[in-house]
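Participant: The following blocks contain the structures, represented as structure tokens.
Computed from the coordinates by the stated procedures, all read-outs in this text should not be read as laboratory data. All of these numbers come straight from a predicted model, not from anything done at the bench. Cβ atoms are built from the backbone, for glycine too; each structure is taken alone.
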Structure P
Amino acid sequence: MKKGCLIWIIIGAVIALIVFGIISWGIKVNNRMVALQEGVTSQWGNVETQYQRRADLIPNFVNTVKGAAQFEQETLTQVIEARAKATQVTLDPTKMTAENMKQFQEVQGEVSSALSRLMVVVEKYPELKATQNFRDLQVALEGTENRISVERRNFNEKAKEFNTYIKQFPQSFIAGIRGFTERPYFESLEGAERAPQVQF
């Protein structure tokens, strides 16, 4: 075998190893992005489950309040309307944008705000607060609000991990080719730092 042929074989083998290494790395990076994206999607399901739990508790809570007191109809109507509006807004975790996340947060925030006002108004009715059914539902709603906070925080952590990974070089190159896009975060809504005020 000639010396020139041997050099070309060695060069070809080195090029093949480099190409194989690049392809293997690309597959590994892609699979990691898929796993992280699935983590975000799975965590989004946990968030939705808690919001659904809250939506399911609200009718029973409203009926308990309505049945136990001559209650401020406007407050009850606000809770019912906020719940109805929130159940109509869904968010596909694979097509999240900052805009549709904001819309989702706003309608869920309206439910939280309406429930907060309802709880403040309930203070005027000690006989209502004394019923076991009301107390059980109140505890369930408070627990659900806590679960929502935890799941939202967990979602933000998963989204951060995914976003960080797809933005880092050289992963960003493959993310761009494969269409992996950044996931938005849950953020505090404007005015969330102020407690709702109800005048008696």
Structure Q
Amino acid sequence: MPVIVVANPKGGVGKSTFATNLAGYFASHGHKVMLGDVDIQQSSRAWLDLRPASLPPIACWDVGDRNLVKPPRGTTHVVLDTPAGFDGAQLEQALRIADKVVVPLQPSIFDILATQAFLQKLLARRGKASIGVLGMRVNGRTRAADQLAHYVSSLGLPVLGYLRDTQNYVQLAAHGTTLWDVAPSRVERDIAQWQEVLAWIRS
């Protein structure tokens, strides 16, 4: 059972956007996926409350303040959304159960500096988990993307891809839906951007 942890200590970088859409991808392929939310704001939990019952189900892993010991039985895939400032005992617990850690990161110098110590901590404590960085709200052909790739490669980590800044994610989230719940022609460009990160997660 793969456990994918989505983490970055900085808020507003797109963690919940990525986590909910990744859960939606697994659900669309018939997997029994659980979406856990350790964020006090419970953004992913609120999103699940909006999700129409007619869509492929995504169960809620109601983590709350409990220890992240083991996901419930009967689950085939787990996506864990985490809060800003995620650290300490919960980070250690998450890394113990994680198979993959995806760090959504915007290419601004402020985001990079705010995440630098966190990435180094992940590298030191990751255990069995593979770690990758995902460029958020960025055009992969820009200088900003090159700068992000240079920084990430200096740490020995892969850049899993780049997701563009688009209202598609905002509009879908407002209805509890994901890229995988609407006509492919509507989100064709976005789905194409997911292929590299999905290949890494499946590997």
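Participant: Can you tell which of P, Q yields 31 when relative contact order in percent (Cα under 8 Å, 6 or more apart) is derived from it?
Facilitator: Working: P: 31; Q: 26.
Of the options listed, only P reproduces it.
Participant: Now a separate question. Upon calculation of helix-only ellipticity at 222 nm (-39500 (n - 2.57) for each DSSP H run of 4 or more, over all residues; to 500) from the atomic coordinates, which of the structures P, Q produces -12500? Write down the numbers at each step before the final one.
Facilitator: Working: P: -27500; Q: -12500.
Going label by label, the one that fits is Q.
Participant: Here P(r) over Cα pairs in 10 Å bins from 0, in percent, for residues 132-187 alone has been calculated and equals 23, 30, 20, 14, 10, 4, so which of P, Q was it run on?
Facilitator: On the way: P: 23, 30, 20, 14, 10, 4; Q: 22, 39, 27, 12.
The value was obtained from structure P.
Participant: Work out the source of 102, 29, 25 here, i.e. which of P, Q gives that when Cα extents along the principal axes in Å is computed. Present the calculation step by step, with values, prior to reporting the outcome.
Facilitator: On the way: P: 102, 29, 25; Q: 44, 41, 31.
Derived from P, not from the others.
Participant: Can you tell which of P, Q yields 4.3 when distance in nm of label points 7 Å out along Cα→Cβ at positions 28 and 148 is derived from it?
Facilitator: Numbers: P: 4.3; Q: 2.1.
This value belongs to structure P.
Participant: Supply the structure label, taken from P, Q, corresponding to mean count of other Cβ atoms within 10 Å over residues 100-107 with the calculated value 23.2.
Facilitator: Details: P: 16.2; Q: 23.2.
It traces back to Q.
Participant: Out of P, Q, choose the structure whose coordinates give FRET efficiency 1/(1 + (r/R0)^6) of positions 20 and 92 (r between Cβ atoms, R0 = 41 Å, to 0.05) equal to 0.95 when calculated.
Facilitator: Values: P: 0.65; Q: 0.95.
Of the options listed, only Q reproduces it.
Participant: State the single structure among P, Q that was used to calculate distance in nm of label points 7 Å out along Cα→Cβ at positions 52 and 84, giving 2.2.
Facilitator: P
Participant: When mean count of other Cβ atoms within 10 Å over residues 12-19 is calculated, the result is 22.6; to which of the structures P, Q does this value belong?
Facilitator: Derived from Q, not from the others.
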